[in-house]
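Peer 1: In what follows, structures are represented as structure tokens.
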Structure 1
Amino acid sequence: MIKLLTLLLSLLDKVFTEWGNAKLRTQGRQEAQEQLDANVAKAEAAMDADDPARLDRLRDRFDRARW
């Protein structure tokens, strides 16, 4: 009888542990997605910025690469 209760409690412990781990994995994915979205927004903002000095450097670099 005690073995049965022990097995039952250990089974419940494993179930609740896995349930908690699944919640943490889901939360981690959501945080990773939010970080990725923030990085994409930063990259798009950087591409939209007009920087004549940067454009000149890029043109020079590509011109030198053609030789």
Structure 2
Amino acid sequence: MASTTAFLTIRAWREDGSEHPLRAEIRLTNDVASGFQHALTLADSERVVEAVRGFLEDLVSSSG
């Protein structure tokens, strides 16, 4: 059985004074040997959750 290792990091912070103070930078890769392949910066917690869910679903679907 083949194993796939993927990596996702989330760096989150507040931008005080902003109408939407949340900022979250998501960096991810499906190939840890090549480093991070994508990065996004989001300002909505639901979008962050959707991005993480999509990453996990892609990982599961690519494994077989």
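Just so you know, all these numbers are worked out from the coordinates, no wet-lab data involved. All figures in this text were calculated on a predicted structure; none of them were measured in a lab. Cβ atoms are built from the backbone, for glycine too; each structure is taken alone.
Peer 1: Say we calculate mean projected area of the Cα convex hull in nm² for every structure; which of 1, 2 gives the highest result?
Peer 2: Structure 1 gives the largest value of mean projected area of the Cα convex hull in nm² among 1, 2.
Peer 1: Using the calculated result 1.8 for distance in nm of label points 7 Å out along Cα→Cβ at positions 23 and 55, pick out the matching structure from 1, 2.
Peer 2: Value 1.8 for distance in nm of label points 7 Å out along Cα→Cβ at positions 23 and 55 corresponds to 2 out of 1, 2.
Peer 1: Further question: Which of 1, 2 yields -9500 for helix-only ellipticity at 222 nm (-39500 (n - 2.57) for each DSSP H run of 4 or more, over all residues; to 500), as computed?
Peer 2: On the way: 1: -33500; 2: -9500.
Only one of 1, 2 returns -9500 for helix-only ellipticity at 222 nm (-39500 (n - 2.57) for each DSSP H run of 4 or more, over all residues; to 500), namely 2.
Peer 1: Also, quick follow-up: Supply the structure label, taken from 1, 2, corresponding to distance in nm of label points 7 Å out along Cα→Cβ at positions 7 and 47 with the calculated value 2.5.
Peer 2: On the way: 1: 6.0; 2: 2.5.
For distance in nm of label points 7 Å out along Cα→Cβ at positions 7 and 47, the value 2.5 is produced by structure 2.
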